[in-house]
Structure I
Amino acid sequence: MAETSTLRAQSAMAEVLAGTRRGPKAMLLFVGPAVVASVAYMDPGNYATNIQAGAGYGYTLLWVVVLANLIAMLFQALSARLGIVTGRNLAELCRDHFPRPVVWVMWGVSEIAAMATDLAEFLGGAIGLSLLFGMPLMAGMIVTAIVTYGILMVEGRGFRPMEIIIGALVSVIGLCYLLETFFAPIAWGDAALGMVTPALPDGTALTIAVGIVGATVMPHAIYLHSGLTQNRVRLRDDADRRKLLRFSNIEVVVALTVAGLVNMAMVMMAASAFHAGHSDVAEIETAYHVLTPLLGAAAAGVFLTSLIASGISSSVVGTMAGQIIMQGFIRVRLPVWFRRLITMVPAFVVVALGINATKALILSQVVLSIALPVPMVALIIFTSRADIMGSFRSGLLLRILALVAAGVVLSLNVVLLAQTFGIPVPGLPAG
C-alpha cells in the first residue's frame, strides 16, 4: 500500500513535469524534502535558546531569528539544488571529488555531528515525556527510542509515507505554537519592531544571538536535503530540472518560513510569560514549571506536546541523515536499528551519569559549531563548479550571498566556541 502511494506520487510528479497535469494541486505533489529538512530548525536545541532569548531580552532578539532563517533558506535551497541537478547527494560528491584522507576526516567529523545532533533531539523528546507524564527521564528516553524506531521502519516503504508522518509532526508543532500565541498576551507592536530592529544590549545578548545564528544551519540538514531530492522523480532533460528547481525553491521558502514562525513564536511566548518577572529562565524544565502558574496547565501542556513532537520528529530525521552521511562517504548502509542504537548511546550515557540535560544540549551545540564548516564549504564549492552543475551552477550573486552568509555563520561559531572555552574576544561588550 505504502509502495503504491510512493509510485503514484512519482507518476503524478512526472506528469506535472511533462505538462500533462496542471493546477494548484500539482505543486503539492512536490512537497516533502524541505518539510523533512525543516525539522532540524525546530528541534529541542532551539527551544532552550529561544526561551533564553525571550525571557532575558523580551522581543529584542527576534531580528536574529529572522536573519538565521534567511541564511537557512539559502543553504537548504543550495543543498536541494545539488541533489536535483546531479542526482548525487553532498556526501557522495565529497567522496568522489576530495582526496581520500580528507574524505575520512570529513566523514568522522560528520558522524560526531550526527551524534551530537541526536543527543539534543533525543533528550528533548525524553524531557517532554518525562515532564508531561511524570515519568523518570530514563523511561522517557526508552519510550522516545521505541517511537522513533517505529517511525523509522516506515522509511523502507518509500519516501511518501515518511514525508507524511514527518509533515504531520511538523503540523503538531506549528499548531501548538499557534495556540501558545493565544495563551500568552503578546505585545504584537513590540514583536514587529524586534523583528526589524537589530540590537544587542550586552554581551549576554550577543552570546544568545550567536547561539541562535551559529547553530541554525545544521550540518546534518545540509547533507540530508541533497539526499532527499536526488532521484526523487525521473527527469528527462534540463527543462524538467528547471521546473523541479522552481518547485523546490518555493517549498524551501514556505517550509522554512513556517519553521521561522515557530521559532519566533517560541521567543514571543517566552518574552510574554517570563521577561517581566522571570528573566532568568533558561532551561526547558524551568520554563514548564514557571509556565503552569503563569499561563495555566493547558499552555504548559501544549508546550510539552510541541517539545515531544519536536524531539521525536527531529530524532527520526537525524537518523535518516546519519544513514545518508555514512552511505555517501564510505558506501556502508547499516540496519536502521543499529544506526538508531549508535546515535542513541551518547544520550543514555549522559542520563546514566547524571549530567545536567541542559548542559548536554549546550555541549552538543558546541560540537555542531565545530562540524558546521565541513558541509557548508563543500556545498558552496560544488554548487559553484560548472563541471558538476553545468548550466545550473550558482550565479555570481548567489555565490556572493552564500559566501557572505557562510562568513557570518562561521564567524559567529568562532565567537561561540571562544566564549564557551573562556577565551576573550576583542571588541565584545561585557555581559
Structure II
Amino acid sequence: MSAPFPWTPDTASSRLETALERAAGEDAARSVFLKLLTDRARRQAQKAPDISSPLSGALVSVKALFDVEGETTNSATRVLADAPAADKDAQAMERLDKAGAVFVGLTNMSEFAYSGLGLNPHYGTPVNPAYPGCAPGGSTSGGAVSVALGLCDIAIGSDTGGSLRIPAAFTGITGFKPTQASIPMDGGRPLSDSLDSFGPMAKSVAACELAWQVMAGLATVPSTPSRQRLVIPKNFGFSEMDAEVAAGFAAIVQSLHGAGFNIVEREFSAISLYDQVPPWHLTSVESRAHYEHHFQSSPDQFDRRVHARMGLADKLSAVDYRQTLNRRASFIAAFRDELGEDLLLLPTTPKLPPRIEDLADDEAFNRFNLLALRNPSLANVADACSIALPYRHDNNTLSAMLIAAGGRDSALLSCAKAVEAEI
C-alpha cells in the first residue's frame, strides 16, 4: 500500500531513538509520557522489517489506561499507582503490536479520563505546542501532544465525551472517535461503559483510518475520498462561540460550498431528545461502579475535581439512571433515522483553548470543561462515529467536526478525506 506516511519498517529504529532522545530531553515534551517503553519499543522496531503491514514501523503512543504487558495501568491516578502490572496487552494493543507498531510510551491524561481539558495535578499537564500556556485538551492530552510534537506518528486513546477530538482540536491534529462496538474494549480501564470508545489521533485522516482498521481487526484497505451531504444543525453547537471559531467555521463552510460540497443548514429535531440525556448521569454512576472502593477509601489521593464529578452519582437513584439509559436508547434510534447517510458538520469545540491560569477557579474550570465537551459529546451519546479535522484561519489553529451514524465509520473517513483536502 502506498500512502504519504512518514514511517517505514527500515527506519523504525533510527526514528525511535530520535523520539526517545527528544521525549527525555526536550522541555516541550515535559509531562507528555508517564513512562517511556524503551526496551519494548526497541524490540518492536527491530522486528518491524519482518512484518508485512502498512503500519509496520509506525511510532505509537499509548494512553495510560490501556493494558500493556508488564506495565501498571494507572490511568494517570495516584490510587492505581501500585496496581498489579498487566499480564498481557489489551486486545487492541495486541493487534497493533502484531501489525508492527512501535510503542514509544504510556501517555499522560486527565485522571481516570474524566475531563475535557487535560489537566493533571499528579503528573503535570502536557504543554500545548499550538497554544503555549493553554490547556492541551483532554482527556488524551499526552497522546495529542506526542503527535503534535512529532514524537509519535499515531496516538491511541479513548473518547467518552470528546477525549480524542478535543485534544486534537486544541493541538492542531486529527482525532477519530470510532463507533464504540468497532474496537474491543478488553484491557482498557473504563470511565463509562455506555460512552467510552477507543481510537486514534494522527496528523492525517489516512493514518487514523489505518490505525482504526488494525485495532478493529479489519483489512487495511484505504478508503477512496468521497463527498456526502453535510448537515449543519442550526439548533445545536453554535452558542457561546468565540469570534475566532465562528469566523473560521464560516470560512471553511464557504470554501466547501465553493468546492461543490452539498451543505444544508436545518433544525435537527433529534436534539430535543438529546437534551433529555445528561451525560453526567452515565459517567458519574458508571465510573463509581468501577472505582467505588478508591472513591470511598482514598478521597485525598484523587484529583479533587474528578472526585467531585464522581460524587454526583449520589444525587441519582437507580430509577434515574435506568430512565436515562432508556431515553438514550430512544435518542440513538431517532438520531440514526434522522441523519441517515448524511453527516453533521459543526465546530469541534466552540472555544479556543483556555489559558491554564484561568482554570484555577473551580467555577471557571467547570464552565470551560462543559463547553469543551458539549459538541463532541453528541456523538458519544448517539453511539455515533466522529472525527475532528484541523485547519488554520487568521493564524488560529481551529477544528471542524464530522459526525456520522453509528457503524458508518468507513463512510465518515471517506468523506473526511475529501473535506481534509479542501480545508
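FYI, it's all coordinate maths here, none of it is from the lab. Please read all numbers here as calculations on a predicted model, not as lab measurements. Cβ atoms are built from the backbone, for glycine too; each structure is taken alone.
Assorted remarks:
- Largest in volume of the Cα convex hull per residue in Å³ among the labelled structures I, II is structure I.
- Among I, II, structure where helix-only ellipticity at 222 nm (-39500 (n - 2.57) for each DSSP H run of 4 or more, over all residues; to 500) as derived comes to -12000: II
- Computed over structures I, II, mean count of other Cβ atoms within 10 Å over residues 141-148 reaches its largest value in II.
- Entry that produces 17.9 once mean count of other Cβ atoms within 10 Å over residues 301-308 is calculated, selected from I, II: II
- Among I, II, which structure scores highest (criterion: FRET efficiency 1/(1 + (r/R0)^6) of positions 85 and 381 (r between Cβ atoms, R0 = 41 Å, to 0.05)): I
- Comparison across structures I, II (criterion: relative contact order in percent (Cα under 8 Å, 6 or more apart)) gives the highest value for I.
- Which of I, II yields 30, 25, 21 [semi-axes √(5λ) of the Cα gyration tensor in Å, for residues 101-260 alone, calculated]: I
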